[in-house]
Each structure stands twice: as structure tokens, then as C-alpha cells.
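*Asks:* Each structure below is given as C-alpha cells.
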Structure P
């Protein structure tokens with residue numbers, strides 16, 4: 001047998017560049033199907049966290065009222081309070097441990113979680129840390 005009569009070498013098995021490109025496009029399209037639901041899950045989680053923060057505040061307010069003959073922190077109409085002043089006793093009396101419950105995820109009003117030192121906690125709920 002001469003070199004010209006030799007059988008052709010077997011073709012390499014595997015994926016060529018075009019096949020990789022098609023596979024990449026298919027994977028990219030498949031990934032695109034999962035991204036919007038993931039964003040919806042994150043939004044649902046943010047809303048759930050905000051709702052749980054509200055529940056914690058309500059429980060703390062009810063506990064405060066239970067300890068003060070049914071009166072809430074802003075019960076005196078002759079002495080109107082800002083929301084920060086009205087909520088401050090909840091931290092001062094350890095009904096809430098920090099100020100993070102007064103903001104929602106993605107809110108521009110975020111507490112720095114610096115509530116100061118006992119017994120007064122003067123740094124708790126400063127302006128802009130309650131929303």
C-alpha cells in the first residue's frame with residue numbers, strides 16, 4: 001500500500017466551534033428564563049421583611065401600652081411627638097433592641113444601628129433613621 005491508498009484518518013469526535021456557539025446561546029436563553037422569577041422572589045422577600053418589621057413595632061407598642069395603663073407613647077395630645085420621639089421609648093425600655101426595624105429594605109432612610117448607651121440611648125432613632 002502506498003501513502004495515497006491509506007484510509008483517511010478517523011474524524012475527531014467532539015464539538016467544533018459552531019456547536020459550542022449554539023450551546024452557549026441555548027444556555028444563555030435558558031438562564032434568561034430564570035432571572036425574572038429570581039427578581040420576583042427577591043422583591044417578595046423584601047416585602048416580607050418590611051411586614052415583619054411592622055409586626056415587631058406593633059408588638060412593642062402593644063407591650064408598652066400594656067405596661068402603661070393602655071396608653072401609647074404619644075398619648076398626651078398636649079405634647080405632640082415626632083415619630084422618632086414616639087418610638088424612642090421602645091428602645092429605651094428594651095422592647096426593641098435596635099433601630100433596624102424602623103426601615104425597610106431598599107429604603108433611603110436606614111438606621112445606622114448606633115443606639116447609644118444605656119439608660120438613655122440618645123443616638124437611637126435620630127433624624128433620617130425612621131421610615
Structure Q
């Protein structure tokens with residue numbers, strides 16, 4: 001389901017709940033419509049709002065932490081690949097074939113991970129391309 005569909009469903013449920021509450025208010029006994037009852041409801045709504053804010057805050061913190069971890073991993077992997085390429089370059093021209101294979105494998109993986117079509121990288125995964133990484 002798309003985020004817009006979920007938003008519309010949630011809006012309809014909240015709006016429907018408010019309408020049902022308005023119609024049921026007339027059936028509610030007078031003792032439940034006192035100022036004390038309304039204050040208790042206000043406190044409960046405040047508690048629910050606070051708990052919701054806490055859960056959303058934790059969700060955002062987890063997403064930020066996951067992003068930072070993946071970014072660090074990607075940076076470390078990139079640095080390792082560049083270091084490997086530089087070390088192979090120091091060995092001379094006999095490593096040209098291995099360096100070209102390394103470039104092809106890294107380029108292929110980057111294209112799979114960040115394709116411009118927006119499709120899942122696993123949908124286009126080619127096991128023969130992954131074997132090139134093992135041969136490096």
C-alpha cells in the first residue's frame with residue numbers, strides 16, 4: 001500500500017470515530033459528562049499524544065542510526081577498494097587484468113545498488129557478475 005492510501009484510511013478511521021463519538025454523546029449518562037470526566041479524558045489524550053511522540057522519536061532515531069551505519073560501511077568499503085586498486089597498481093602492469101576486473105565488478109554492483117529506474121537491485125541480480133568478485 002502506498003503512503004497516501006494508508007493516510008486516507010487512517011483519516012477515514014479517525015473521522016469516523018469522531019462522528020460515532022458525537023452521536024453516542026447524546027446516549028451517554030449525565031454523570032459521565034461532568035468536568036471531572038472531561039479532565040480525565042484530557043489527561044488521557046495528553047498521555048497518548050506523549051507516547052505517540054516518544055514512539056515516533058525512537059523510530060526516527062533508529063532510522064538515522066541505520067543510515068549512519070550504512071554510510072560508514074559504504075565509506076569503509078569504498079576506501080578499501082581504492083586502497084586495493086592502489087596496491088595492485090604498485091605491483092606494475094601485470095595486475096592490469098585484475099584491476100580491470102575489479103573495476104567491472106564494482107561498477108556492476110554500484111549499478112545494481114543505485115539504478116536510475118528505481119527497481120529493486122535484487123530483481124536484476126546476475127550471479128555470473130558476482131562470480132567475478134570471487135575471482136578478484
Structure R
């Protein structure tokens with residue numbers, strides 16, 4: 001058995017979103033601006049040329065911020081509804097719940113070995129959460 005492991009980003013997720021006419025302006029940390037713009041456009045049902053992403057280099061995402069996740073869309077939707085900029089900050093504790101990480105694994109394995117130590121058979125069953 002292995003436990004879940006959080007990636008422990010150096011910065012927790014913080015997003016500010018606002019609208020300038022048909023353009024959505026999003027300020028967020030990400031490891032890939034190209035993938036994040038495409039994801040935001042898809043989630044918001046708009047074309048990528050109407051998404052402006054401002055993302056300063058922060059480093060230390062450790063795989064957790066390859067693209068944006070649902071936390072980016074919430075401020076965008078709220079900003080559209082209230083016609084004002086919306087900022088959302090995720091606490092370190094919340095980061096453990098919504099951040100990407102390594103999932104836990106529960107499993108069993110049986111191995112057969114030859115006298116010289118080579119593996120001759122494997123029977124494995126695992127479930128990841």
C-alpha cells in the first residue's frame with residue numbers, strides 16, 4: 001500500500017479573472033501557457049484567441065500545474081455573472097484536496113523465482129485511488 005502524495009507546489013493556486021468585452025483575462029500560475037489557454041477556451045466554450053492568460057514564471061509546479069484545472073474556471077464564471085474581477089485563492093490545506101498528485105495504490109503481487117534469482121512468473125493485482 002502507498003498513500004496519496006501531494007506535489008507541494010511552491011505557490012498555492014491563485015486565480016484572478018475578468019472580462020474585457022468578449023475577451024477573458026486570466027491571471028494564474030501554470031507550467032504550460034499553451035495547454036492552459038486551450039483548456040480554458042474549451043471549458044468556457046470560446047475560441048483560444050479570446051483568452052488572455054497572464055502567467056509569471058514561478059517554477060516549482062512539480063507536475064501539478066501542467067494545465068489549469070477547475071479552479072481557473074470558477075473565477076471566470078463568477079466574473080461574468082457579476083461583471084467584476086474575481087480572485088480566488090486556495091489555502092495550503094485546500095491544495096492537498098484539489099491539487100494533482102500521486103494517487104494511492106493498494107495491491108498484491110506474487111512472484112516466482114528461479115534458483116539464479118530471475119523472475120519466472122508474476123501475478124499482480126492493484127487498485128489506484
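Derivation of every value follows stated rules applied to the coordinates shown; laboratory data play no part. What you are looking at is a predicted structure, and each value in this text was computed from that prediction instead of being measured. Cβ atoms are built from the backbone, for glycine too; each structure is taken alone.
*Asks:* From which structure (P, Q, R) was helix-only ellipticity at 222 nm (-39500 (n - 2.57) for each DSSP H run of 4 or more, over all residues; to 500) calculated, if the value obtained is -17000?
*Replies:* Derived from P, not from the others.
*Asks:* Here is a further query. Quick check for you: by relative contact order in percent (Cα under 8 Å, 6 or more apart), which of P, Q, R is greatest?
*Replies:* Comparing P, Q, R by relative contact order in percent (Cα under 8 Å, 6 or more apart), the maximum is at R.
*Asks:* Next up: Can you tell which of P, Q, R yields 31.0, 113 when Rg and Dmax of the Cα atoms in Å is derived from it?
*Replies:* Comparing all candidates, it corresponds to P.
*Asks:* Assuming 1.00 is FRET efficiency 1/(1 + (r/R0)^6) of positions 41 and 81 (r between Cβ atoms, R0 = 35 Å, to 0.05) as calculated from a single structure, say which of P, Q, R it is.
*Replies:* Comparing all candidates, it corresponds to R.
*Asks:* Given 4.3 as the derived value for distance in nm of label points 7 Å out along Cα→Cβ at positions 9 and 113, which of the supplied structures P, Q, R does it correspond to?
*Replies:* R
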